[in-house]
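Have a look at these structures, which come just after this line.
Throughout, read-outs are computed from the coordinates displayed, never taken from laboratory work. The structure presented is a predicted model; accordingly, all values stated were derived computationally and were not measured. Cβ atoms are built from the backbone, for glycine too; each structure is taken alone.
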Structure 1
Amino acid sequence: MRRSGLTGLLTLAVATLLATGAARADTTLNYSLWIPWTHPVAVYVYIPWIEAVEKATAGRVKFNRLPKAVASPPAHFDAIRNGQADVGFSVYGYSPKRFGAYLFGELPLIGDRAEPVSVAAWRTHERIAKVKDFHEGVKLLGLNSHGPGVLHHRTKNIDSIDDLKGSKIRVGGPIPKAIVEAWGGVAIAQPAPKSYELLSTGVIDGITFPYESLPSFNITKLVTHSTYFPGGLYTSTHYLIMNQSKWDALPAADKAAIESVSNEAFARQAGKGWDTINDMGLAAAKANGNKITTAPPAMVAELKKLNAKFEAEYIKDANEAGIDGAGTVKFFREEIARQAGQAK
């Protein structure tokens, strides 16, 4: 009886240890996010990826969602590379000198939906990566577009270039900055999280953002006039990265599992997420009674002229970096058209 009781206790103890071991992650990754975890981009883009990784690895890889970002948005590449956190994302346009070869994904007039642009951007990256690695020190796990950028203003419609003159406009990258300045506005380069503060205090008159950002940053009631350019005034491309040492330390099976839900799979999932939240943002603007207009042909024609200049500058800079600039832009635009056609 005693032996039987002891055997039972030992069996229970072993079972408990096994269960505990099964529940415990083999790897826990610190994820730094510079937007709140409740932000729609987190909810529709990054949390689904986290959950997909945890499922694909059968719980062997889990994430610690840090309550506060370890660095500013532009500094996240170096923060992840240096090990301040293990995983994070940022924006290519925030670091144009480092990522000049990736500014093809910031050009105007490239597409009305984020999913085809995101997949095309990933495939264009694969083309570039065969020639040169611009992400040394980190593991690139995915990239995506935020969809078409829109011009929003606090007090008036922007129906002509003259309407923009003198207005102070927050921008997030070199291309929207160049557009605003070319049209007589004053470009204020600031990361997205500062938008509410800048608008509510009157520091800026308007902002360049996708529709998603109006409710996400609580500015729907602050910018009540939006001018939409078919294909986008600009776009913005974001990258998802992991610390290289953390990646290298993972077992091969976990690497394969993570890659199965990353790379192009992430681009597609993230693009769909952005399309969803952009639609939600536009609906919120309409529900608030905001004035939504499509840019008149004369403004679109002027944007096309600027875009020709941007493409020429990109091609020159990419060629100097050892990348076929013209071939990159051509491939990217053709791939967007292919992806958009398949989505219909």
Structure 2
Amino acid sequence: MLKLNSSLSFSLIFILHFSWAQIPEYYSNINFEQHGVSLRLQLSNLITDTHHTFLPYTSGATDTWDVMRISDLSSDNSGAVLLIYGYDDDDDDFINDRSRDAYDTCHTGWCNGKWNREHVFARSLSNPPLTTTDPGPGTDIHNLRAADSQKNSERSNRFFADGSGNSGIIEGGLYFPGDEWKGDVARIIMYMYLRYPGQCNAVNSAAGPITYAIQNDMPDLLLEWNQEDPVSDFELTRNDVIYYYQGNRNPFIDNPYLASLIWNGPQAVDAWETLSGPDYDAQPVTVYPNVTDDYITISGLGSKEFKTTIYNQLGQAVFNNNNQKSINVSKLPAGVYILEVRSSQQLNPFKFIKN
């Protein structure tokens, strides 16, 4: 492992850490007038195309240890990293620690009081599993967080589930990350789903219902955590540091409202204050029937100007039209589809089945 110069590390953080007052240049080619599946695919392509460097897990050159000693530094103590799931530095139990010296790392079988690298999206829950032998998805630092070695073992590969207070195993053998960290967890899993679609499916990481996401691809719990636990300065700085080393960003840290635009659910904070727009009195829109051989009809839309888009299960747009309330779907192959109805005032996604 390369030991990075500490003054260089702190200078890097100082230079990188700033607040976005508008949509950052990184997202300049994203069409934010598109929501749902289309926005998800755009962001997925962006964070994949800009991911120019995969760092080795452990190496004589710069590796994940080196970067995490910068990215995970506590702003309160320049010599310590913050430990995900941790909550108490003052008791006598190492497993509860919230911070630890950046060089108290675990490299042997006996690691009490040491920290190691937690895969927030657990390695074995991915398909195929995340590996660390070579640089790749398993060494993506956006998914790695400093954790007490015993706390890391406690979490293991347990699904995340709702709870309150501090982290720990809860009923059913599930895991609650703690009130301080639940938003971090949600945004990391959302990133992994977009960065490695098909391999790191969000539904394989968290328990509970899926009712907000029209494509049933994002657990309600993660959308709620994203809204309930706002982005911290620590997350913002960490995102900047990883961007410097890897080339890509976690969009949901830059703006948690992007999750609301993609999967619906509770409205998170629009960090850029440009995407949420004014509040309108939304009209109750319905689409019927939800199982059809030929036509589906849109009812209740107040606006005369609107656009309809139909997506297949691969997220591909298979139909586009404007201002048409009766849509002929007879030529579509049998299957499950998503109809998005968009006006200047609202976006409504609907699921229907074509026989």
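For which of 1, 2 does helix-only ellipticity at 222 nm (-39500 (n - 2.57) for each DSSP H run of 4 or more, over all residues; to 500), calculated from the coordinates, equal -14500? The structure behind it is 1.
Relative contact order in percent (Cα under 8 Å, 6 or more apart) was computed and gave 14; which structure, 1, 2, did it come from? Source structure for this number: 2. Using the calculated result 93 for volume of the Cα convex hull per residue in Å³, for residues 102-149 alone, pick out the matching structure from 1, 2. Corresponding structure: 2.
One of 1, 2 was used to calculate mean count of other Cβ atoms within 10 Å over residues 62-69, giving 20.9; which? Of the structures listed, the value fits 2. semi-axes √(5λ) of the Cα gyration tensor in Å, for residues 54-133 alone was computed and gave 23, 16, 12; which structure, 1, 2, did it come from? Checking each candidate, the match is 2.
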